[in-house]
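Asks: In the part that follows, the structures are each spelled out as structure tokens.
Values quoted throughout were computed directly from the atomic coordinates according to the rules given, and no laboratory measurement underlies them. Being a predicted model, the structure only gives us computed values, none of them experimental. Cβ atoms are built from the backbone, for glycine too; each structure is taken alone.
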Structure P
Amino acid sequence: MTTRAILFGSIGTLVETSELQRLAFNQAFSEAGLDWNWSADAYQRLLAKSGGRGRIQDFAKQHDIKVDAQQLHQRKTEIFDAMMTKDGLLLRPGVADVIHYALDNNVLLAFVTSTSEANVDAIFSALGDQVKRKDFSFVGNDLMVSKAKPSPDIYHKALSDLHLDSQDCIAIEDTSASMSAALAAGIRCVGFPGAFARDNDFTGALVVTDILSPAQLST
């Protein structure tokens, strides 16, 4: 089976942002006058559900508090994007090697995320010359689909736009929740756990690794 496309599935497959995201959530809560403060352990548990807005909604429901989850998440996104733009980011181990391999061997690259377009723009801005948006034949965002991950909709959208079948592709995902979206679309997947997802169950992955390499994705 020949791999025709490598699908990076989430922001966390390119860069490690777990702690920045947690800090951004907490700052947004503080600004809104909420006494919520998600510790590293608490945030790790909350990552079992994909999508920040959903995490806020669930947390508010558990504590019987009414909040505007959309507005809170929007503010969190603004804070997070500003943090990334200010400090810059480094690609995770092996990502650059995989991207160079794909470009050198006519393998398509895709960024199959269902996060906001603002987050996507901030990621590429923060990465600077390490990776270029034009290297990706598909770049997803939340406006492309009505259901975010773990729904497979964004993967179906990518396959359609790339004119590929699921067996032509290998996805890379950083959490089990996001990986389930790739598997539901019939796409083989490599587990690339983020810092807060090392205890996730990646059953069904071809391999689970802390360092990507072309050998894991070129079969």
Structure Q
Amino acid sequence: MTLTSIDRINIAIDGPAGAGKSTVARKVAAALNYVYVDTGAMYRAVALHALRNGIKPSQASELQALVEAIDLKLVPTPEGQKILLHNEDVTELIRSREVTAQVSHYASDEHVRKKLGDMQRLLAKHKGIVMDGRDIGTHVLPDAELKIFLTASVEERALRRYRELTESNYIPLEQLEAEIAARDKLDETRDIAPLIQAEDALLLDSSNMSIDEVVAFIVKLGNTKLMGVSE
């Protein structure tokens, strides 16, 4: 049986860097048989494209031209979502340290946010989407039926990143904490679509929760919301 828009809802998961949004959103989408949209990967792809072309975040006109002409696709696969930039698989490249350090600066540009926001809204038009980011519930999908603001302490988020590192990309824990705190400040204070909790979003602090616990909680809420919509 094919699901229609009345059989599905949109779920927006916002929160700061390192809160586990992407992992949680991906697992929630799988549990509900929805489509996962990694908006952070989209901004990372723009940052990678701009860096390759020598365009700085401050070069607004050049950045506008770049993003208007960008060919960006999100392709779901059994192994996870692939990011294609002009038909090149950049799924791994967008996770580099260079891109991570610069992505918030590019993401603060109004033309970048408008272009990607339009793309994201189009993807969610027919419902059944789980989308994570920093302004999904407030700006991209303000009418999403379920909104979650997922967070954790700076210390916990830094520790999670630290545990993912290998010897070849080792970074001191203290440096990770400083970088995450700095990114929080940049995201929260930017003029265009800053990181804030939507008024109708549920605050979920995952500092003392496992990924599976967070996922189960959101899936239960999603099913409850769906029953309310269907009635």
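Asks: Using FRET efficiency 1/(1 + (r/R0)^6) of positions 70 and 174 (r between Cβ atoms, R0 = 25 Å, to 0.05) as the calculated read-out, with 0.55 as its value, let me know the right label among P, Q.
Replies: Values: P: 0.55; Q: 0.10.
Source structure for this number: P.
Asks: While we're looking at this one, here's another question. Consider the structures P, Q: one of them gives 8, 32, 38, 19, 3, 0 for P(r) over Cα pairs in 10 Å bins from 0, in percent as calculated from the coordinates. Say which.
Replies: Working through the options, I get structure Q.
Asks: Sticking with this one: Which structure, out of P, Q, was distance in nm of label points 7 Å out along Cα→Cβ at positions 54 and 126 calculated from, if the result is 2.2?
Replies: Source structure: P.
Asks: Determine which structure produced the value 11.8, 38 for Rg and Dmax of the Cα atoms in Å, for residues 38-117 alone, calculated from the coordinates; the candidates are P, Q.
Replies: So the calculation was done on Q.
Asks: Suppose helix-only ellipticity at 222 nm (-39500 (n - 2.57) for each DSSP H run of 4 or more, over all residues; to 500) works out to -13000; of P, Q, which structure was it derived from?
Replies: Derived from P, not from the others.
Asks: A value of 15.4, 39 was derived for Rg and Dmax of the Cα atoms in Å, for residues 62-165 alone; which structure in P, Q was it taken from?
Replies: Q
Asks: On distance in nm of label points 7 Å out along Cα→Cβ at positions 30 and 206, which of the structures labelled P, Q is highest?
Replies: Largest one: structure P.
Asks: If you don't mind, another one. When you work out FRET efficiency 1/(1 + (r/R0)^6) of positions 142 and 190 (r between Cβ atoms, R0 = 25 Å, to 0.05) for each of the structures P, Q, which one comes out largest?
Replies: When FRET efficiency 1/(1 + (r/R0)^6) of positions 142 and 190 (r between Cβ atoms, R0 = 25 Å, to 0.05) is calculated for P, Q, structure Q comes out on top.
Asks: Comparing P, Q, where is relative contact order in percent (Cα under 8 Å, 6 or more apart) highest?
Replies: Of structures P, Q, the maximum of relative contact order in percent (Cα under 8 Å, 6 or more apart) occurs in Q.
Asks: Consider the structures P, Q: one of them gives 20, 16, 13 for semi-axes √(5λ) of the Cα gyration tensor in Å, for residues 110-197 alone as calculated from the coordinates. Say which.
Replies: This value belongs to structure P.
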